[in-house]
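Trainee: See the structures that follow.
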Structure P
Amino acid sequence: MYDLKGKKGLVVGVANQHSIAFSCAQMLYEQGAELIVSYANEKTAPFIQPLQDALPSVLFKQCDVSCDEQLASLAAIARSEFGNIDFVIHSVAFAPKEDLKGRLIDAHRAGFQLAMDVSCLSFIRLIRLLEPILNPASSLITMSYLGGARAVQNYGLMGPIKASLESSVRYMALELGQQGHRVNALSPGPIKTRAASGLKDFDLLLERSEHKSPLKRNLSPEDVAGAAVFLVSDLSMAITGSTLYVDNGYHAVD
């Protein structure tokens, strides 16, 4: 499909075999890329061993992106293992359940700040730490959702946070463009992942997306991974500052 031999980078936010981040890591690995993959914490660790078996030459490291020391450690490991890197895929989002399931105007200050820190600011901080080891024309990718551009029922406080993430992508693209670095967001439609299970009435959201999207099909993590591989590849050299929808066309219809 694409020859990514010689490309080296990070995939941040693998949770289990069903996560978008793992599908990205698997497809990049199959195309010849060298990877370091991170997962959040010890709670996630039991789900990681089978993934390590599937990707035997990939280095897996724990990294809580809300912790500056662990982010710095991940950047240091990337420097030690690879010297320089060509891509980053940031696939991390979190909000406390009580804030995620409630109204935006009822969100607690601490919950909103934590959701913003993990879901948006961690991408900015990580790229700042990795900037000295980015090869020219590196590809930097994060994951958004339609709720950042529209008000989506039950998406709550994550909508403004994804809007901030997409705005950050545009500003980072402007700031890093002189070095040839591309910064983009992928915006998948609803997919059955562990993170999505925290959304209220997620099954209804999934059903509505399949019914209303022009392609009339459910989305898979592999669909998103394919778009990520394209953005990592040199075929996307002229694409930056964009939010690329991977949602069977759902975003384009009323």
Structure Q
Amino acid sequence: MTGKKGLVIGIANEHSQAWAAARNFHAAGADLAVTYLNDKARSFVEPLATAIDAPILLPCDVARDGQLEAVLNAITQAWGRLDFVLHAIAWSPPEDLHGRLIDCSADGFAQSMQVSCHSFIRTAKLAEPLMGEGGSLMTLSFLGAERVVDHYGLMGPVKAALESSVRYLAHELGPKGIRVNAISVGAVKTRAASGIRHFDELIDETERKSPLRRTVTTDEVGRAALLLASDYTTAITGKVLHVDAGFHVNGMVFH
């Protein structure tokens, strides 16, 4: 990965899956641009960006007009190219996330789709001109996109839309050598996961029923992202890669 230029969107703190990926990208020799959500988040992200010598550190709230564009403009000015992107953001209004899907508001559904799904499509559009020699676009998903996972609610349909977008983007960008994939992450204790009610029950379920009889680590997710960003996977696109200790093979509905 020496000489490769990458963008990581979604680091919240040292426990983030995006941070584990950034560490692995950096260790393999890549130069990184890193974003943080807002001023409050900057105090957590800036020391991490410093630790990996990230030359670009900018705010990026995809719900705010112009911030995502400003990040890609800065990359254009600094590097003039981009080899890979990891999109690791998702959000839903708590009142909609914690209720039944049938009760979610139209605004809550639209906001969830904007932040968690459409922002990946926007990122792909902005990155496309910088990937003249091909590249890799990656996002993070979860088993709730494919199967019913209790308490995942609204995010299930949103992540399903994200996974479908991966396939369509792979189809559209493939002729330019741009690969598009998702990593379906198993149960990992992160800040984002803390928003899901009864998440500890899912952790217990995973440890009991996954083929490997354990959950996964953020570093395992980070290494999978490194693999998809690297030239070892230049023939893989449109894929949802499960990094979940095999939990997805059980075909269960969780209660």
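Just so it is clear, none of the values below were taken in a lab; they were calculated from the coordinates. Computed from a predicted structure; not experimentally measured. Cβ atoms are built from the backbone, for glycine too; each structure is taken alone.
Trainee: State the single structure among P, Q that was used to calculate Cα extents along the principal axes in Å, giving 49, 38, 37.
Mentor: Clearly, the read-out refers to Q.
Trainee: If we compute mean count of other Cβ atoms within 10 Å over residues 63-70 for structures P, Q, which one ends up with the highest value? Don't skip to the answer; put the middle values down first.
Mentor: Values: P: 16.6; Q: 12.9.
Largest value of mean count of other Cβ atoms within 10 Å over residues 63-70: P.
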